[in-house]
Structure P
Amino acid sequence: MDILEEYIVANDFGMAYVATENGDIQVDTKVNNVADKRRKLVIHFDIRNTVLVSDSVTNVTMEQALNSFLTGVVWGQEPSKGTWVWESYETSLTPPSPGAITYYKHMERILVKTPTDRRNLRLVTGDFTQTIGQAFRPYFCSTLDALRWKHPPSPEHEGMTMAGKDGKPYHYLLKSVYRLIYHLVENNRDFAIVFRTYGLDAPNVITSLAKGLQGDHPDFPIQDLGLKVTFPPGSVFRKSDDSCVFQTVEIENGRETPERSEVTGERAIYNMLSSKEGISGYKDDFIYWQSNDYSHEAAKPLYVDPYDENVHHIFFDDNIRTLEDDSIVNVRLFETKGCEKAKSLSKTDAAKFENVCLVQADLLMAIQDDDYYVKSVEQCEKNYSNFVNRYKSDG
C-alpha cells in the first residue's frame, strides 16, 4: 500500500509514525527514535519554596513557612514610609500594577537591617494569614491540605515527612518533584538533577529523595530507579575577579576525605555540570551574593551554550525575578561555538531566558498540581529549541 503522507509525531515515548492511504497509523521503523535525539536535561533546583516548604534545619514549622511564603506572592503599595495598602487579594508571582511590592518586601524594608534579621523576618511573617493577611486564609488552608501526608505512619517513611505545628505529618519534598523524575525515567530521558541552594538542607533533601526513589514512597510505589546519588553536596565559590570554583568532596570507602576536587574555568564547569548523572547538589556562595548587594551578577551561576546540541540546562528557583536587580540566578552565555569564556547577561537579556532556561518556581502550583514540573520542563524544551534556532540564524 502506498504511503501518501509521512509525518513524525513525538509522543511521550518518542515513537515515529506514518499515515497510510486508508488513514491508518503505523510505526515507521525507518525513522530513528525521536527520544534519542532529544537533548539531555540538567535540571537545577533551588530548595526552599521550590522543592519543599519547610526545611529540616531551621526551627520553622510547616505552617509558619507557608505563611511566610504567601507574603511573597501578595501585593500592595506603600503610600508613605511604613504604611501599607492592598493592591490585590489574589496571589501572583508578578506585580499586578507598576510600583506594587510584595508584603514580604514591605516587611523586609522595616525589619531587616543586618543579615541575621532575615530569620526574624520569617518568624514575624509566620502568622500572616491569621493577622493582616486573613483575606488569604483560603490559599493557606487549601495548600496546607494538599501538603498533608495521607498515609498511615510507618518507619519506612522516615525522612519523607515533616511534622506541622498541629502535630500532623506533611510531605517534606513535593510530589511534583518525584513525578517529574519518574516521568523522565519512564520516557527514557537522559537527565540529571542538581540541587543549588544557599541554605543547609541539601544533604537532607538528597537523602530523602534518594530513599523515596528506591520505591519506599507510598505515592510512587515503583521499584528502585537505580539513579546515581552523589553525596555529600559540593560547594560553589565566586571570586572577586568574577571567576567561579565548583568544589566536590571526595569519598573513599564510604567516608569523606580531606581532599577536594575543584573545577575552574567556565567551559570546564559547564562540561562538568553537563556530564552529571542522577542526583547531586551544591551549596552556592551566599556570602559573595550578599557582599555584592544581592546583585544578580553575583548570584548562582547558570551556564548556557546555545551551540551545544546535546544538553539543555534548566534552573528552577522561586527567587528568579529577571527584571529585578536581586534576581538569584546569574545567566552566563557562551556567545560563540566552543569559546572558553561566558558573558554575564544583563537583567534585560536574562529575561529572554524565562521559561527557556529559567523558571520562577510557583510553589502553590507545584503543590496543587503534581504535573507542574513536568509541564514546565516540556514548555522549556519547546521554547529552547526555538531559541537555539533563532540564535544560530541571527549569528
Structure Q
Amino acid sequence: MASVYTTLAIIGMIFVSPVLIPAVFFGAVCYDFFYSDIPPGIDQPLKLRLFHSVLIATLVLGKILEKLRICNDLSILRIVLDGIPPWRDSKLLTKDLKVDEVPVRIYQPKWPPTSKRRGVLYFHGGAGTFGSIRAFDRVCRYIAKKCNSVVMSVGYRLAPEHPYPGQYLDCLTATLYFMRNCEEYHVDPALIIIGGDSCGANFATVICQILLNKRDLPKVRAQVLLYPGLQALDFHLPSYQQNASVPILYRKLVIYFCFRYLNKERTAMEDVLQNCHVPESMKSKYKKWISADIIPNEFKIRGYVPHKSTPYKPEVHEAIKEILAITFSPLLAEDSVIHQLPESYIATCEFDVLRDDGLLYKKRLEDNGVRVTWYHAESAFHGILAFFGYGIFSFLSAEKIMDRTVDFINSL
C-alpha cells in the first residue's frame, strides 16, 4: 500500500509541478519569514529558514494533492523527508530483513571483531507518521562505524495506516528478536543499548520500561534519548512557550501530529493546547514530576510567563485520553519503574519545544538513582539530526550531538 501511495504522490507532483510547486514554495518562504521565530544563537539560521520553507511547502502541497484525491497528504512529506540515499559504504555490511512483518536494517563493521561488539537498537523520529530507516541511514552508519557496534534500525510501520499503539509493538518485536539472536551478530548480550530521536526516543523509553518485566532476556545496558518527547500532560512548559514558533517543530504542530498519529478528529486541538484535556486529579498527582517549577531557572530566562490554569473539559479528555497513557507519556511512569531503568544518555536542544521533557526526565532518573549523562546543544533545534551527514547541508550542532552520543556509547 505504501508503494502505491508513493507512486501516486510522484505522479501528482509531476502533474502539478510546472506552476503550483514554485507558487507553493514562494508562499512557504513568506509564511516562514512572517510567522517563524528565529532566536539569536540558533545554528545557521538562513539554512534553517530554507529547510523550514521546504517543509511548509511540502505540507501544503500534500494537502492540495489530497483535496485533488491524488494521494494521501502524508505521502509527499514522507518522500521528501526520506532524503537522498547515501553511497554504499565499503566499511559496513548492511542487511535488510523483516521480523514478523517489521522491516529492520542491520549495520555491521566489516573488519573482524577482536571481541564481542555492542548492539544498538535505533528507533527513528517522525511523530509516528513519517520517517524511515532510509531517512536515518547516515545516523545509524555513523554509530556503527564510530562505536564498532552492530546497529539495528527499526522501520516500524507508520500511523495512521498502521494504528497506534502498533508502533510500540513493532519496536518491541524487533527488540525481542535482536536480544534473543544477539549471539548470531557477535553482540555481547550485556552491552545492548536502546535509543532513538524524538518520538523514536519516546519508543525507546517505553520499550526499556516494558523490558523490566522480561526476566528471560538480557538486561538493557543503557538508553540513548535524543531530544525526546515524553509527556502530553503540559503543553505550557517553558520550552513550549519559548520555542512555540521556532522551526522546524512549532508548538501547534506537536498537537497536530499527536492527533494525526492517533487518527483522531482535530476539533479539540485548541483545547488540548490549553491543557483542557487533563483532569484536575492528574494535574495534582503529577505536578511533582511535570511542572515548570522543576525546570532550572536558567531555562526560564528567555520569555517564560507562568501559565494560568485552564478549566478541565471531560469531553476533550475522552476524545484524546490516549495521550495520557504510559505508552504515550512514559514520564508518568511510577518511581517503582523509573528506579530500575538502565544508565541513560539524554540530549536536549535549547530551541526545541520538547526540551523540557528531556530535562524533566533527567531529573526523575537522577532522583531515582539512575546514572545520567546529559548533553545540551545550546544552538540546536528539534529534528536537527534529519540533516546529519549531508555535508554542507548538515548543521554543526547535529555533528556535536552525534559525537557526544558516540562518546557515551564508547564509554560503556
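A few comments on the model shown:
- Here distance in nm of label points 7 Å out along Cα→Cβ at positions 72 and 136 was derived from just one of the structures P, Q, and that gives 1.2; the source is P.
- Answer label among P, Q for the case where mean count of other Cβ atoms within 10 Å over residues 40-47, calculated from the coordinates, equals 14.0: Q
- Label whose coordinates, when distance in nm of label points 7 Å out along Cα→Cβ at positions 144 and 184 is calculated, return 3.3 (choices P, Q): P
- Answer label among P, Q for the case where helix-only ellipticity at 222 nm (-39500 (n - 2.57) for each DSSP H run of 4 or more, over all residues; to 500), calculated from the coordinates, equals -8000: P
- Given -0.41, -0.81 for log10 I(q)/I(0) by the Debye sum over Cα atoms at q = 0.08, 0.11 Å⁻¹, calculated: source structure among P, Q: Q
- Parent structure of the calculated result 4.0, given that distance in nm of label points 7 Å out along Cα→Cβ at positions 104 and 304 is the read-out and P, Q the choices: Q
- Computed 29, 21, 16 for semi-axes √(5λ) of the Cα gyration tensor in Å, for residues 64-247 alone - originating structure among P, Q: Q
- At a computed 2.2 (distance in nm of label points 7 Å out along Cα→Cβ at positions 336 and 360), which of P, Q: Q
- For 4.3 (distance in nm of label points 7 Å out along Cα→Cβ at positions 96 and 296, calculated) the corresponding structure among P, Q: Q
Just so you know, all these numbers are worked out from the coordinates, no wet-lab data involved. Predicted, not measured: the structure shown is a model, and the values here were computed from it. Cβ atoms are built from the backbone, for glycine too; each structure is taken alone.
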